[in-house]
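**Student:** The structures considered in this document are given below.
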Structure P
Amino acid sequence: MSMPTIKRVLLKLSGEVLMGEQEYGIDPAYVARLAEEVKAAKDTGLEVCLVIGGGNIFRGVAGAARGLDRTTGDYMGMLATVMNALAMQNALEQVGVQTRVQSAIPMSSVCEPYIRRRAERHLEKGRIVIFAAGTGNPFFTTDTGAALRAAEMNCDALLKGTSVDGVYDSDPKHNPEATRFDAISYDHVLSQNLKVMDATAVALCRENDIPIVVFSIREKGNVARVLSGEGVQTIVQKD
């Protein structure tokens, strides 16, 4: 199944990809490479917005497992996504791409508050918009935040860049016999509890008929290849 025709896309990146080969934090050289990938996508004429997770810095769920209050941990995770968004903004602007960061948690000294109409105007002017701080609420993942923003921005697709090249019937890192899907339905993902995105995010994309395209962000040039329909990917959409 080929990529749907798209004009506006939301790219969801896990925070871990910003680590590069490190075990923690942000690798500026790898972020610069990702910025080149995003720029290449934008140069095809697409309107591009981003959501970046915070797992390279802090995970609220992991903190809660170690005794931290879950709500506090989730807010700390949201702040981590703002740090990642600022790092990506800096990298994009260094390659000549105008970028705005909008946070669901207001922090006017470092970025704009999330305002939907302002974000749409930025996209129409050719700027990239990075949405930070998830939904602004605890107990929701950045996957759900990405699905929410994709719906609000009327995106034609949600691209999820991960460390694997699509959706498998089991974890390919632990099962070498795992089978990759070229295309799969939202209902199959939910009924089989496949670890594509969290269930709330998948259900939100299903409700708004937003295809989810899962691909490996670690392969250089893969964003542009996937957008052209050439890269290895899994498309999650209606039957």
Structure Q
Amino acid sequence: MSSLALSFMLLIVVLVTATISGVFGMAGGLMLMGALTLAMPVSAAMVTHGAVQFVSNGWRAVLHRQHINWRIIVMYGAGSAIAAAILALVTYEPTKAWVFLLLGLVPGLAWIPKGRFNLDAAKPAHAVACGLTVTGLNVIAGVSGPLLDVFFVRTALTRHQIVATKAATQAFSHTVKMAFYGVPLIGAAQTGMPAWWFFAIAAPLAMIGAWLGGLVLNRMSDVNFMKWTKWLVTAIGVIYLMQAAYLFVNE
């Protein structure tokens, strides 16, 4: 397959996954990360994923801005800043097999019993811890939606508030991820990054997907929202574990 055809296929994936994220708040990013990891080097995939998801999450936050809990955002941002400071001291270069293994394991967090941990993003200390751990996982594995969800399952927020607030928090995490993997690529002869026009097209597609997902979200109940999110990310995780096993055996 030519690089041009591959780029256009990935643009379709951007639209589809942005729409899914617009509905469930996290599954789309998990799907996009896997597709990008298959198509390009890990560092390039991380930066590309971060850029697309920053636009997707940022626009979704704008669309639902009236539902954002800004107190959570401020405290989450503080935790995210701490994570960025720690990561600045670390060198981490995962292989594709390792990335797929982590992508496959992360959805397992969605099955943590709600009563096991008394975590609530509405509590300031918990919001800071959320920013620290979620941002760290986002850099290490590429995604962190299921972990983020652990901090929101005990809140009294509605599905619109959950999606809006989570979208805003993810903007912080994806910014840190882009910086972590992108800075070492500056000045490199070969980065594996898509052409500039890919991002020029991907940005509006991500925004359109966020809008389409919002239309579907309006038709869902809070019960179905939580139910379908868990099963969707689990199915994706199983597929990624199979891919990881294949890569570990054949690398």
Structure R
Amino acid sequence: MSDNVTQFYSELTPFYHLIYPDWETSFGRQANTLDQLIRENWPDRRTEVLDAACGIGTQSLGLAKLGYQVTASDLSPDGVKRASLEAADRGLVIPFTVADMRALSTHHQRQFDIVLACDNAIPHLLSDDEILRALRQLYACTRPGGGCIISTRDYEAEDRTDNSAKFYGLREDRGVSYLIFQKWAWRETFYDLTMYVVEDDGDAGVTTHVMRSVYYAISTTRLMVLMIQAGFRDVARLDEAFFQPVIIGTRTD
């Protein structure tokens, strides 16, 4: 994992909700989608969830509102702090803690019906060995009969021949305008990501916030192989169920 991941999310945390046109609506929609996936694939395992890459709570909050008992952790202390505040504002009881995905079982010391790592969190790990280490931790935290849900970008579909820009759009929040976009600079199977948040506060002026990180553009095919190596069975890729490709696996023993 790149050394700057924690700094990247510390700087992004105040603006993370602006990635979505309407964050509240988006996390509700994502929770409904995840709930359907869980009901279809693990109908008897629908109580306790570990969100192992919770960020500011995008999946945790929605699932808790649906009645799941959610435990959540993330590498970013700032993300965890904001997630805790967001949960408290909504009257939700979710234990949020700081933890590295590569050390989940030591940190949580228990198993769950469902473990999640969504929003392209896994590709912050920059080698197959690091990803396998995290997947084994997800496996260790999954009860027999339970499942794992991972969402990632579809890197097989990306054009890697040149640098590219990804536009999120113009957002308005509390009277302030924000223009949000990313630049991707490819280095074979890796890319340097630069996130720009241009904040226009009218007479107060314009401020540009710049955040940088590195991603490993791992294919979903390779990620599925690593999930099997970690111990998961019935591993499958699901398209069109979520805003990103979803990979699921079950702990059968």
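Just so it is clear, none of the values below were taken in a lab; they were calculated from the coordinates. Small disclaimer: the values here were computed from a predicted structure and weren't measured. Cβ atoms are built from the backbone, for glycine too; each structure is taken alone.
**Student:** Given -25000 as the derived value for helix-only ellipticity at 222 nm (-39500 (n - 2.57) for each DSSP H run of 4 or more, over all residues; to 500), which of the supplied structures P, Q, R does it correspond to?
**Tutor:** That value comes from structure Q.
**Student:** If distance in nm of label points 7 Å out along Cα→Cβ at positions 20 and 148 is calculated from each of P, Q, R, which structure is the one that comes out at 1.5?
**Tutor:** Q
**Student:** Continuing with the same structure: Tell me which of P, Q, R gives 38 when you compute relative contact order in percent (Cα under 8 Å, 6 or more apart).
**Tutor:** It traces back to Q.
**Student:** Where does the value 10.4 come from, among P, Q, R, when mean count of other Cβ atoms within 10 Å over residues 156-163 is the thing being computed?
**Tutor:** Source structure: R.
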